[in-house]
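Peer 1: Next up: some structures, all given as structure tokens.
Throughout, read-outs are computed from the coordinates displayed, never taken from laboratory work. Keep in mind that what you see is a predicted model, and the values were worked out from it rather than measured. Cβ atoms are built from the backbone, for glycine too; each structure is taken alone.
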Structure I
Amino acid sequence: MTSRKKYSKEFQLDAVSRLHEQDYSRTEAAKSLEINIQMLERWRKEYQSEDGLAFGGNGKLTSEPEENGKLKTQLKRFETEQEIFKKAMAFFAEEAK
């Protein structure tokens, strides 16, 4: 029984970039990297659906992606608060007239 071959995140990103940035066809990219077309397609889908956090590993986030997630959440909260303040300012400006 053979064990599954593991590919590094850099290798996977390079494979996907050949499709998107270097305009390789799926067949050309798979042949040049000596991988299966279905694997390349799975990596492409994962890359597109994960917003740059693709190929993270076994569910354990490194400190950078974890920090990015926290910052995105915080940014959303601040943007929501900013909208509330804008609406409140407009309301009170209208009241003052």
Structure II
Amino acid sequence: MVTVKENDILEKLKDIVDPELEVNIVDLGLIYKVDIDDNGNVRLDMTLTAKGCPISSVIKYEIEEALKSIAGINDVSVNFVWEPAWNPSMIKPDTLKRLKK
């Protein structure tokens, strides 16, 4: 039985920072859905701030490596989705305040 929880995954993903905005991908609102099956396989639905993001493969790799380092996670699948389209209103309020300073 897998003991990894969605919160464990989200906390780990906070280590991955968008280099342009210098904010982690969770606080930016890029993570849409986290599924964990009984075998420790994680499927992550997420978006990027722009469809043509030149570092999408780097972010995907960083996510896979970070999550595989969590005990109990067997495999990681990152699925980029574009609906709903990301917009600045998805940024967590505390983070948005910090960005506006």
Structure III
Amino acid sequence: MSDFSREQVEHLAGLSRIALTSDEIDHLVSELGSIVDNVAKVSEVATADVPATSHPIPLQNVTRPDVVGELLTQEQALAGAPDAAEGRFRVSAILGEEQ
């Protein structure tokens, strides 16, 4: 098992600009060793013939066909609008400026 000293953990925390309590440092002394050991185990089996993956199961998008259906005409779309101008919905300015 990789061993980390209290001083190493304090140094890493300083480099990372992370404020740690004394209890957190004591906890991380053992935790960091375990993390390094587990990364080493993964590195042993991750050889050049094993492709890197972001997910263990191949994913693919589920899509539906893009079929044009019944569409509204411009007049139908604007028929229920409280205000329209030049074939567009007309709304009040939200930033206090007319564009």
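Peer 1: Suppose you compute helix-only ellipticity at 222 nm (-39500 (n - 2.57) for each DSSP H run of 4 or more, over all residues; to 500) for every structure in I, II, III: which one lands on -23000?
Peer 2: Derived from the structure labelled I.
Peer 1: Now, a different point. Given that distance in nm of label points 7 Å out along Cα→Cβ at positions 33 and 81, derived from a single structure, equals 4.2, which label among I, II, III identifies that structure? Spell out each step's value before the answer.
Peer 2: Details: I: 4.2; II: 0.4; III: 7.1.
It was calculated from structure I.
Peer 1: Also, I was wondering about something else. Please state which of the structures I, II, III yields -0.67, -0.87, -1.08, -1.14 when log10 I(q)/I(0) by the Debye sum over Cα atoms at q = 0.15, 0.21, 0.28, 0.31 Å⁻¹, for residues 41-88 alone is computed from it. Don't jump to the answer; show the numbers that get you there.
Peer 2: Numbers: I: -0.56, -0.77, -1.00, -1.07; II: -0.42, -0.74, -1.05, -1.16; III: -0.67, -0.87, -1.08, -1.14.
Answer for the origin of the read-out: III.
Peer 1: From I, II, III, which structure was Cα extents along the principal axes in Å = 44, 27, 22 calculated on?
Peer 2: On the way: I: 77, 31, 17; II: 44, 27, 22; III: 75, 45, 21.
Of the structures listed, the value fits II.
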